[in-house]
Structure 1
Amino acid sequence: MRKLCWWALPFSGAIFLAVYLLPEALLLPVGALCVLGALASLLCKGSVRLRIALAALGLALGFLWTDCYGLLFRAPAQALISEESLPHTMTVLDFPSATSRGAVFPVRLESGPKAQLYADEDALTLRPGDVVSCPVRLTSSETVRGESVDYYTAKGVFLLGYAQENPELLTRPQRPSPLFWPQYAARALKDAIARVFPADVSGFLTALVTGDKSCLPTGVYAAFQRAGLSHVIAVSGLHIGFLAGLLSLLLGKRSRLSAGVGIALMFFFAAVAGHSPSALRAAAMCTLLLIAPLVGREPDKPTTLAAVLFLLLLPCPYAAASVSLQLSFAAVAGIYLVTGELSRRWLKALPKWDKPLGRLGRQVLVFAVDSLAVTLAALLFTTPLAALHFGSVSLAGPLTNLLTLWAISYCFLGGLFSALLGLLLPSLASPLAWLSAWPARWILWVARNIAHLPFASVCLSSRYLILWFFAAYGIVLLWLTGRRQVRPLIPVSALVITLCAALLTNSWDALTSQLTVTALDVGQGASTLFYSKGHTVLVDCGGNSGDDPGDIAADALQALGASHLDALILTHCHTDHACGVPALLSRVDVSLLILPEGDPEDSLQQEVLALAEEYGCKAEFLTNDTRITFGDASLQLYAPLGDGGINEAGLSVLCSAGEFDVLITGDMNDVVERRLVKYKNLPDIELLMVGHHGSKNAASEELLLALSPETAVISSGYNSYGHPALETLERLGAAGCDIYRTDLMGTITFTAKETDQ
């Protein structure tokens, strides 16, 4: 390894240790110890002395720079945090994006720190470079909804701002500053793509070309994640590589011109893509590879990778927490280390044809083998990180990448050229866009259909699947590092057999039980999945967790090997009970939707009914008590008993399997609970899904005395209402209930065996 690598790699390693492991108070002492280590290396002899000195110096600078960065940038930003709204003057850094409550956009405060500002929808008219002023309440970006997050700090943003008034525009430059040209270029590309491409693919092509996933149709990003294709819509080395290859083809062998133009365009494109770490990494690596021959140096892959990582962490050490950066570098490391060996092994097994048709067939096979080797090599290093950050592993990734890799380059280059041509000659861009739309439709079709399969992706939420994950890596590493060549069929068979055993063991309780009840962790919301003998029912689908409640429910369903719901029941149409329905319907076939007849003008209810019609799901309003049988269980649906509000006019559900009974009361208050006890013949129950997320008006003494529940589950998350209320917890405890909470325990599952009858 080169001298630069011996210095840059320890520097980056120290930053990762500082961000993830070491307390801030230890950074300075540990950095000083590393400096002493560098001085002590002078006692060594030969080349070892230089390597130890460089490594120790890199570690010292990494620790010290992280500490200094915190003092210079993070601390001043935190000093601005206040519960009060104070007037601030800010410069808008990008075009605002629409949210459900208004707009959000990055700003730079007059005092220097950057912040993510939330404002009302009038702010959508602002542009990059605008200077605005308004009272703002500033909070830390390191805590969102009561949980520690590093999404914003990885971007160098330490503040979240909430505008208390509409931002007042103070100045607007007549011409955009060159600093904001990438933002204007990105907006122009997005608008051009929307104009020239059909509506069914424009959102996907916008994400593919610019990295902006906000235009993707509901459920598409989740489908790409399950299918192992999420890297396609994150501008990365794949896209930069296409662009660099095209530039090299157009500019020919004029190396200096190619290098100059190529470097400028690649970094400009990375800026258009939002300065994502993966795009910047790819642009920087291509830059070093282009420069190396011009200065008489041979490209060295480890040195290039280490130098680029150093360059990306230098402006903001907290970028080490960026999932995009970690996955990008892991993928490149896997491709560098493993691809060649995999290709050589597999190509040896290919037959050699001499006939012209045979040679063509061999070229196709060689391309397929190389593509598969690149995919598997990248997955070998990125899968552990994906499992750590997202808690799931895509089993379909190698297949979907093999099926779509050929189409991605056509889509990207066709989308980019169509957008650029659409800015100048829209009439000529339409035919090219029409051609590019077909491979885009192929990619979307593959992603949606493979993601729809039950085990396209597995959630590593059980110890059996976690054990399988480690066993799978052991099998793969033994195969790759073994001295004797082993046919791929043997490790593949071992992987499949152990996976099937893990999935069967994980689902054994559900498969052999009369009824399985799962309270899903959806944050401040409610979603309960019932499973009985291959039949499934979901009651409610809403919440405010980081993931869409519909995706959470679909993942739980597909983890059981199912992709169909017999019924979706909504106790009422509030967002904390129904906001996940769009994502759920986009991923899962639902036979029947049941909900109360609420306000016909309610926008959420209208959206739910429209989506049900679009996806061929029969929708019914419940006006009379109804009984539904599924598997070995039954549901008794009680029509609304209250009035005066959506919460009080909601449904209630009693699920029974043998002697096991579960009651769900939605968000009804104690008044409606008393009506339920008085007018309905309710049995003693084993499980109570506590109403209204454990509010003080839920789980009344009358309800608890009448039903004598053994167990109570409270579905709640971060909120400003004080849920679950202390008095409710005390009532449940006094009634002898075992209390379970999703905000403390995550997803909770109960089973009713046939012996319970």
Structure 2
Amino acid sequence: MHFCRWFLLSLLMAFACLGFWACQPDQGSKDGAKNSGKPAITPGSSGVMPVTYFPTQLAKIGPGACRSCHPDTVHDWTDTHHALANRPVSPRLDDSAFVPTRSFVDAGITTKLSKQAGEFMIEVDELDGSRSSHELTGVLAYDPLRQYLAPIDNGSWQVTSAAYDPAKHEWFDVYGGQGRLPGEWGHWMGRGMNWNANCAACHMTDFQKNYDWQTDQYQSTWLQQGIACAQCHDGLEAHVIEAKVPGYVAPPSLKMNPQQVMENCASCHSRRGQLTADRFTAGDHYHDHYELSLPDQPGLYYADGQILDEDFVYGSFMMSRMGHAGLTCMDCHDPHTLKTIMPVNNNMLCMRCHESGLDNAPIIQPEAHSHHPAGSTGNRCVECHMPQTTYMMRDPRRDHGFLSPDPLLTKELGIPNACNTCHEDQSTDWAIEWSEKWYGGKLAVLPQRARARALAAAYAGEPDAYRAVLQLAAQEDIPAWQATYAGILGGWTHEPDVVNYLRSLMDSDSALVRSRVARSLGNSPQDMILMRGDDARTVRLAVAHSLVGRMPMEHDEIAEWLEFQQYNSDRPQNAFILADRLSALGGSPEEVRLLVDRAVSLDRQSAEVHLQAAVFYSRLGDTKLAEGSLLECLKLEPNYGQALYYLALLRAEEQDFAEAISLLKDVVAQDPGFERAWFNLALAYTKVGQWSEAKHALEQAPGLQNSPQWRQTMAVVLRALNQ
């Protein structure tokens, strides 16, 4: 038996587990403002953070063109977070942050901020002992914190992890004591903090990333810094011209229905993967541009659906009963001032519906419901049903899932509850006692408790967790939760009941549900064939991901999938996925290696990235590079079982059976159920004549007994032992 054959097979099986979608939200662009020709400023010019690349077009459809007819609206917008979402540095606005020179230390990293010869500068003494200095040319966000932007050589800007708090007039680090090493994805000079890929589209108007996947260069452009009229309203150029004609009446096409308005907001206020280089334009369908992140991906939400990571509102709202009932952003928020349409501190906003039963909202008397006196914090609806989570050390954001506090889930699963968040001096058991006394019967029948327990079991990989998920799914009417369950159940498609349930959703009215079904049934070509040609791009891409390079496909299907992967190949996982499919589609080894090398360069501090690189270098026939990647992986995580296993197979190929045996013994000691490792250990023992040890190792892999390789090896061993 050849070890090399087993090494390649193991690596290919490992690669099949690569994730489809990127974890972090990413944004793209469409020429929504109908820009044409060359931009007025060369993209990526060092030291330049222009207000616009298209001044002529901005004059036609920018806020200045709208002000003559809509002065109040433009006035309301001018000082909002949208208007100030991004801007060039300004002596008037930024001198106070840099003059005099400031410095601070966080997690062993020293950061100095200063103004030198009229330029705003940052100097960082890194954890690895290196020092870097960069000019800062732009500002991201306004309040409660501001981060600054440093231009770098490939036409992009990097976002500082050093942030300025204008209210407290102090600098701090958004990672708060969690220092990042140079070369790490999340380091401020790493691609995880790249403005072009991660921030710009939701802080700029008509942003176009313009990423060249072959050269790893950005030539990004935008109509205007900040979020202005053209980002949320389409057809402005014709509207501005026609509005000057006497008797003009705005056409219905300029008005969006509530669903379109909601999806327009969601294009930025959601955690999602970007599907296309085309920018979302007002009136577009959300699922033609984005894949919404949901709790089927562990680590983003708590198991009950509360926000955990930065989830940006829309996913939570779509999972809520209010979102399902048809409420939209505009029912609570003014789109131009960004304020709520009524106050929340006195519950007026919530009671607008819950006092009269408007649109079938349950009628609530606040004091009787909250068991707290009028005017108290505990009597505010938002404090219990929209608790705040602080991100980036200074930025509190409210959950839009409208869940009920359940201290019992805190005790069982560590999920936070609003009672103890407010009553920090009281125990969880105290909160359970009062919540049971006041709401025990209601909490017991709410779906969130059953959801939390089922999803927590699924996250933990409990073998029978799918049963509880199926029970919940059978009663679920909210599409976002149906999609969550469909995504979770992808880990149990060996169960017939799961497959039948997923197939029952293939014709769902919800593109969100269909996309999760396609992802979960991705290993079933016959099901994917039935789902081809879907109206929603998110579904088509999920189908294409399963089929491309594996069976004949239409040119348009392959082109759409390649555009998605190329656009996102400034992320390690997408670079790996693109490399894999380019191989299957006849791409050159040079293209594949370029993408693998890039993936490694984007996150040199990730053991997983080095492990996946070893997969590719082995497939390219470069055993030396594969070995180097495995050694880098083990340098970062010395006990990484999979890396030890692959390295053992390489050592066996080199005829170093003693080292292979030592490594494989470490692997099975970590994971006694790793039957393939036991089998390879048996093979290694046969090479050095340790037949009894080989027999024992084979006996630890009962699941392989029906394979010809196992039977053949056992026969050889038994003959050697005269058995």
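Derivation of every value follows stated rules applied to the coordinates shown; laboratory data play no part. Being a predicted model, the structure only gives us computed values, none of them experimental. Cβ atoms are built from the backbone, for glycine too; each structure is taken alone.
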Practice item. Name the one structure among 1, 2 that helix-only ellipticity at 222 nm (-39500 (n - 2.57) for each DSSP H run of 4 or more, over all residues; to 500) of -13000 was derived from. Key: 2
**Study point:** Highest-scoring label, criterion being distance in nm of label points 7 Å out along Cα→Cβ at positions 185 and 673, among 1, 2
**Key:** 1
